Structure I
Amino acid sequence: MDTQLLVSLSGISPRTLDRCAELAAELDRRKVPLTILHPPRTENSPATDWVRDRRLRGDGLLMHGYDHRITPTHRTVQLGRKAEFAALPAHEARLRLIAATAALEGSGLKADGFAPPRWLASRGTLAALAERGFTLCAELAAVHHLGTGEVVHRAKVLEFTAGHQRAETVRCFALVLAAARAARRGGLVRLGVDAAELAGPGLRQAFLDAVDVALEHRARAVTYGALRTSSSPRAAAL
C-alpha cells in the first residue's frame, strides 16, 4: 500500500526563522518537502520573504487561520483563542476567510488549502471554506477534499511539542514509534511541529528521527497539495 509522508511546520516568525531554516535544510538533504502553515500577515517581514522563497523551492502552503489573537464570538471556553476556527458558525468563518485571503494575497502568497489553528475546524468553517473556493482542509484526524465535498483521508497528526524533560523524552520516543507504525500500516504519516518547539535539540532530533523512520519504511514524501489528486485506498466517504 502506498504510504505518503506529510511534514508540516508552523510558528514561522523573525524570532524562529533560523530554526526554520535549519530544519528545512535537514529536510532538503532528505528530499522531503515541507508544508508551511502560515497565517496572513499585513506587514512584510523576513519570515514572509522566507515563506515565499520556500514556495519557489517546491514547498507547500496552507493558510493557517486568520488572526489567532482575536477571540471568536462563538468559541468553546476550554479551547481558548488558539483554536480560532474550532466553533465558528459559517457566516463568521466566511468573514474571517475573506479578510485572511486578502491579507495573504497582499503579502504575495496564495493558498487554496487551509489548516485551522490547533487543527480544529467547525462544520461551519468547512462549509465556508468550500464556498470560498478552498480545495482542502487539514484537521487533527483527517484531511478533507472540499472540491468534491465527499472524500476524506483519515490520519491523525503526530505533533511534536515540548514539555518537562523526562515526559518530553518519553513522548518523543512514543511519537517516533507511532510514525513507524503508521508507515508500516500504509496511507498517511502526518508529522507536525511548531517552530517555537525546535529550540530543544532533543525534540528537533526526535522529529527528524520520525521523518527518517517513515522514509525507511518507504514512505513517499509529499506536500498536502498532493492529496488533491491522491486516489489512496484509505480515502473514505464522509
Structure II
Amino acid sequence: MLSISRLNQSYGESHTLWDLDLEVPRAACTCVLGRNGVGKTTLMKAIMGEVGVSGGEMRYAQGPATRGARAKAQDGGVELGRVRLEDRSRLGIGYVPQGRQIFPLLTVEENLRTGLAARGDGLKRVPQRVYELFPVLKEMRQRRGGDLSGGQQQQLAIGRALVLAPTLLILDEPGEGIQPNIVTQIGEVIRRLIADDGLTVLLVEQKLPFARRYADHFAIVDRGRRVAHGAIAGLDDELVKRHLTV
C-alpha cells in the first residue's frame, strides 16, 4: 500500500533520514522500531507532509475506497511528495501523532466531528463504528476532551482518525504514557480493524511486547537508516540487542 524508497530528509545542516526504504503491505500492521532520536517520528511527519524531504519517493497505492472521488491516481499509486499537506488525509490516510493533539476545549463528539471534513462522501455524523470500537467515547461524548484521562484521549485521537474512513492508519507511539489496560485495548482494536475492515496500519512503537503481539511486520531504524526488516517472527534477541537496547 505504501512504498518508500531512498527517502532523505534534513533539518538545516542535520541530515535525519538517509536513503530510507520501507514497504507497508496492505491489510497488515507494520511496526517501525528504534531508539529515541533515530528518525521514526520524522518519517511519519514526512509521510504526512509536515516536514519536507530532500529526495526519494513515497508512493501510496490507494485502496478501492479511496479511488475516484478522493483522488485521481494511476494504478501505480500517487506520489505523496506531490500532494499538499492538507490533501493527504483526503487520500485515505489517518494520522494519530505523538502527543495526541486533541482539542481540549471541544467535547468528545466535537473532536470526532472534525474528522468528517476529510471524507469524500459528505457524511455529517460520527460513524457508529467508532463508538463500537471505543464505547467509552460514546459514554463521554458530551465531556470536554481536556477532561479525559490520557488513555481516553488516545482513544479519542484514534477515533478521530477513523472518522475519515482511512485505508491507511498511522499511529505514532499510541501506548506512550497510558495505562496498560488501555494499551491492550488499542492493540486489540488494531487487529479488529485489520481483520474486519481490511485496514492497513503503520505503527511507531517502543514497547517490544506490544509490537510482537500486534504487528505483522517490523522495520528497525537506526541513525536515520533502515537497518533490518521482515516478518515480526524474525525480530529476534540479536536484533533487539544490536539496535534497540539502550
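None of the figures in this text is laboratory data; all of them are computed from the coordinates on show. From a predicted model like this one, the values you see are computed outputs, not experimental measurements. Cβ atoms are built from the backbone, for glycine too; each structure is taken alone.
For distance in nm of label points 7 Å out along Cα→Cβ at positions 29 and 93, the calculated result is 4.1, so let me know which of I, II that is.
Working: I: 4.1; II: 2.1.
Considering all the candidates, the number was obtained from I.
Here distance in nm of label points 7 Å out along Cα→Cβ at positions 133 and 197 was calculated and came to 3.4; which of the structures I, II was it taken from?
Corresponding structure: I.
Matching task: -12000 is the computed value of helix-only ellipticity at 222 nm (-39500 (n - 2.57) for each DSSP H run of 4 or more, over all residues; to 500). Pick the structure from I, II.
Working: I: -12000; II: -8500.
The read-out was computed on structure I.
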